[in-house]
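The numbers here are math on the coordinates, done by the rules we state, and not lab data. Here the structure is a predicted model, which means the values were calculated and not measured. Cβ atoms are built from the backbone, for glycine too; each structure is taken alone.
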Structure 1
Amino acid sequence: MGAGDLSIWQEQQLARLREPFPDDVVQLKPVYVGEYDVNDEGKRFVPPSAVQLCPRCGKMHALPAKHFRYIGHALVTERLNEVDPSWSMHPMAVRDSGEPITTGGLWIRLRVCGVEKIGFGDAGGKTGPDAIKEMIGDAIRNAAMRFGCGLAMWMDDDDEVTPHPGGDGRPPFSARLGARATKAQRRLAKAIGVIHESCVYDGNDVADGILVEFGKPYYKMNEREVDDAIAFLGESFPIDAPTCDDQTPLRAGEVDVIRL
């Protein structure tokens, strides 16, 4: 069925499927880009020392890493239900028993509003029953993307690499703000940067303090939360007013008051 053969209803519903998702439901998926160790069998594995608290997404995972924006399986399913309550998914290959063949991954046909697209899902390193669930969810997300669902996120190029701390265990502080960061989030990041530049506190410790206190990283806060976080910074990470090098404090008797 070509695009010109779609009914008005199909075009309208499939257009709804392509609508962008709100920023507050978009998640960051880390992808390790560092060096691997090799075991005695010649298999690669991520060195345990690579796992650190990530200053960008606030999660523990291997660094260095790139981060890609994605939508979870539940939200994609919710969007499909809104667009076409009768949507369906069918494995492309099954055994005689009817069980889907998942060797190396799962190929599916996703049917939405009478239109079919092919998708592929893998286990993402999981095993057992969790592997099957991961394959199904990944395949549905992949096929839905063929319809344009969340496509803008797949098209975003994110070449920024979050480095491994190394050295003293702390990376240099760099504000992690996306292109769609709000003014409030930028204001909070700037406040953390000012504290970091004072050399009294490490900006990464300040960011971690916000995460522990509010259960949310500074770059995901709304305006009200930002106001609370800035008040928290003033109480927990106070800094003195800057003074010039070699500045000699003036005594009260040495100051001439000019009355206006």
Structure 2
Amino acid sequence: MPGEDDFVMSVRSTVVEGRRAWIKSYSDGGTRRFSLAVLDAIARRLGLSALRPPPHRSGRKAKDTEARRLRELHAQGAPVPALLGEDETTLRLGDLGPSLAMRLREAGGDHQRVDALTRAAITAIGTAHQRGAYFGQPVPRNIAVDEAGNIGFLDFEEDPLEVMTLEQAQARDWVLFTFGIAPYYDDRPDALIGMLNQAFREEPVDVGLHARAVGDRLHWLERPLRRLGRSARALAHSIFAIRSAAT
């Protein structure tokens, strides 16, 4: 469905009861109704149900959506920030540590460390799915890793379940995670495929089918993307990884 007004968001750190926390503010922003309608039409046309864009909201509606999602995920035992308080346009959230993207950059060419981080994130997504949870955008910048290596998930201003089924939303998690993590496996996509394949073995069949459908319908992009530079090549690898792992 076409989205509502997009939101303008800011996040700043604070201290609550001697511990680091974050104040996330939501204000009214511009509109993305047309672009979201176009994306939705393309996803429908290509049969990419798991990639339909959920509604984007602004101000209090965006804040309320995130607060609701945090409560739901917390009740399902998913590792998300503690909701420490809220008012009309802000949430106060607990800190979960640096992002997975930062940890992966720090790991550099240490394949063992990169794989350990990726495997931990995959395990956390799979465990949450087994409890009936879904995230929405589990890409490396929206995943946190604390000093003990515990995984957490961030950013829930939108709810995919408004436009798709639970199985499609969980498939979307895997597709977007793979798109986000693929650049770190540019020279060894098979390692990523192996980890994802094990994860899909533990998912309901329909989740794998929806994810595989995305890979199958975007398969024609793989060859041209591999000729367009590192970022495009990573996208090609991610499409191939989803097709292979979700078999």
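Among 1, 2, considering only FRET efficiency 1/(1 + (r/R0)^6) of positions 110 and 198 (r between Cβ atoms, R0 = 41 Å, to 0.05), which has the greatest calculated value? All intermediate terms of the calculation are to be shown ahead of the outcome.
Working: 1: 0.15; 2: 1.00.
Going through 1, 2 one by one, FRET efficiency 1/(1 + (r/R0)^6) of positions 110 and 198 (r between Cβ atoms, R0 = 41 Å, to 0.05) peaks for structure 2.
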Query raised in the report: Out of 1, 2, which one gives -10000 for helix-only ellipticity at 222 nm (-39500 (n - 2.57) for each DSSP H run of 4 or more, over all residues; to 500) as computed from the coordinates?
Result: 1
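Kindly point out which one of 1, 2 the value 1.3 was derived from, the read-out being distance in nm of label points 7 Å out along Cα→Cβ at positions 118 and 238. Kindly include the intermediate steps, with their values, before the conclusion.
On the way: 1: 6.7; 2: 1.3.
This value belongs to structure 2.
From 1, 2, which structure was P(r) over Cα pairs in 10 Å bins from 0, in percent = 6, 21, 24, 21, 15, 7, 3, 2, 1, 0 calculated on?
On the way: 1: 6, 21, 24, 21, 15, 7, 3, 2, 1, 0; 2: 8, 30, 36, 23, 4, 0.
Of the options listed, only 1 reproduces it.
Suppose distance in nm of label points 7 Å out along Cα→Cβ at positions 22 and 70 works out to 1.0; of 1, 2, which structure was it derived from?
Numbers: 1: 2.3; 2: 1.0.
Here the read-out was taken from 2.
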